[in-house]
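So, here come the structures, one by one.
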Structure P
């Protein structure tokens, strides 16, 4: 049986035991197809987040899995490592006994929001660098699958830093079951004698999963797909007033800005570049597994990449709000294609043309990401004495002053 068939069987096996949330399952499976995969599941109490975590871990790791519960006051020694006391007493040598959690291929974090900050910091380091430290000694962590879950409404939570959550590739939100789905769950429980998780087989060996991950890594995305991914992420990052360096955040920072109605004004904290990496990996996995990855697929997957990374200025329902922003982003991309904006920019990069520059300026007034790129060219043209500083779009629109431009030039 081919690797693709086994991945599809894995998805089907989980679907046969987990009712509803089909898109979350599909994204979760795709996210397994790259090394050191990390998935975060968020849901209220009783929505099935622990069950879904265990089904996936068993499906790809079998018995080679360890689940740490944040509710059990777990200590660092249980997660990372502890000193071997006999060696210290007899030989005076500090030997570290590395925890099974660090060695296992399948790593689960149940109620990760209840883990104490010190333990979380060690796990954070492991996810970032692929290594663990204890008592001055270091151990490399091989390939793995890490899945965590949490109830964000839990009042017993620790407040973990945003960079920790940023290390998770995707964040999946689970819905409660509808009435008809509750009947389906009842039938499933009876079919598996109330042991849905225990009956889950290991569908693919971890060695086979590693081979699939290597094949996915070699998948080449076409330039158009790569362009869409980079453009989407940049639109959720860009700020003409450089919010990343400002202590004042939107909406205060946006007062009087020309782009007050654009996507950038609705985002308080920008995305990290890990969003680009995560979305690119999902696109490669989709192309490897299904044979193609279209623009619709990118937007569908982007929701799960952005949910835990972007902070909105105003939000009621986070998923609905992000759906709305992504739909606005889709419309913006369609408008760019109609106006052939990037073709104009490409021509200007090859040489200055006053007529094309005029068309580009008109487009830049309505597109902050395009304006950002045009401004870079303008600065080059000023240095080449093609434009004068007073002609700069950034100055005429009030985004920068002649003084600030001259300081930047130096």
Structure Q
């Protein structure tokens, strides 16, 4: 008897292990890099899926990452037709380079110059000019402080509860954000202004002032200064084409990075690489390590389903209804997943009219060779009115017997 019990125990253990091996679809955790910076957040730009965090909600001054919000407000005005990239911006003396705080990064604005809004945006993106930030702020607001209030209001509108601004350049330690919130902001920024990567953030160098920027007597010797993009990974790490660096003593070295490889784009925000001679190296190393790790292990999957099969509608004017996905089809997965990608629908039954557009209708489930990958809701594609009396009566009878069977 003891032998039989032991045999059954061994068989049970064997079957349990075998069943677990056959049904396991969860992937093992992927070990992330060990960063030297205080805080970081990395997400898939297409889906918004956060893949990596380190102290993502620690409040830290964004430093010159602030200028991305300054650019966002300016570009929003351009897209609304209330400003133009080639318009000439009048330079208030508070925007001149000589009037900026000590140790400011500059595009070297000066009295008597003629400068366009497009050039100011380049001056923000490439050499990270604090003078450019003041000039842009005063183009759209009566004071720098008023513009900063608009920046904070925009952060709240975007759902960023901790992010706030005192001024538009980032030199103030009272500007505050978190790695998580700023990564979410960067995603929204790129959705709203995708052209900025090519037009501003991946521009390698900026020459200013040129002859046409200075008064006529100075055009033979305009004093052009060539400055290079401060992003240390631009042109060095595969796919990097933005976004912005920053530094103040109170924050350390910050960077907002984005890169695209093989159809996948990631956004990484790294805050608080330590001040001092090693800080820039640590910031660049963290950025490279985090992006390489993300591309090695994760990717965006963009399935195509075409038009989904219609669903049966009961008691409606029509017997069939159109269904559509209730969420984006794109999703983030490990690079090892997605082989043999396929899908199926599970529809709710019965679906009884009247039904409004976007009423729940079921689920769309994606599988690969390793198992289930993702499921998203299905919804009704348009309003469906109730049918006439006899259609409703007939369908009620059919549903009664359907439930009984």
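Between structures P, Q, the calculation of distance in nm of label points 7 Å out along Cα→Cβ at positions 127 and 167 yields its largest number for Q. Suppose you compute mean count of other Cβ atoms within 10 Å over residues 95-102 for every structure in P, Q: which one lands on 17.9? Structure of origin is P.
Quick check on the output: 21.4 is mean count of other Cβ atoms within 10 Å over residues 31-38, derived from one of P, Q. Which one produced it?
Values: P: 21.4; Q: 16.5.
This value belongs to structure P.
Please state which of the structures P, Q yields -15000 when helix-only ellipticity at 222 nm (-39500 (n - 2.57) for each DSSP H run of 4 or more, over all residues; to 500) is computed from it.
Values: P: -15000; Q: -9500.
Only one of P, Q returns -15000 for helix-only ellipticity at 222 nm (-39500 (n - 2.57) for each DSSP H run of 4 or more, over all residues; to 500), namely P.
Matching task: 253 is the computed value of volume of the Cα convex hull per residue in Å³, for residues 207-358 alone. Pick the structure from P, Q. Matching structure: Q. Here distance in nm of label points 7 Å out along Cα→Cβ at positions 79 and 199 was derived from just one of the structures P, Q, and that gives 1.0; the source is Q.
For which of P, Q does volume of the Cα convex hull per residue in Å³, calculated from the coordinates, equal 191?
Working: P: 191; Q: 209.
Going through each structure in turn, the value belongs to P.
Once distance in nm of label points 7 Å out along Cα→Cβ at positions 63 and 383 is calculated for all of P, Q, which comes out largest? Walk me through the numbers before you get to the answer.
Working: P: 6.4; Q: 5.5.
The maximum falls on structure P.
Please state which of the structures P, Q yields 1.4 when distance in nm of label points 7 Å out along Cα→Cβ at positions 47 and 239 is computed from it. Before the final figure, lay out the partial values.
On the way: P: 2.9; Q: 1.4.
Structure of origin is Q.
Laboratory data are not the source of any read-out in this text; all were calculated from the coordinates shown. The shown structure was predicted, so the numbers you read here are calculated from the model rather than taken from an experiment. Cβ atoms are built from the backbone, for glycine too; each structure is taken alone.
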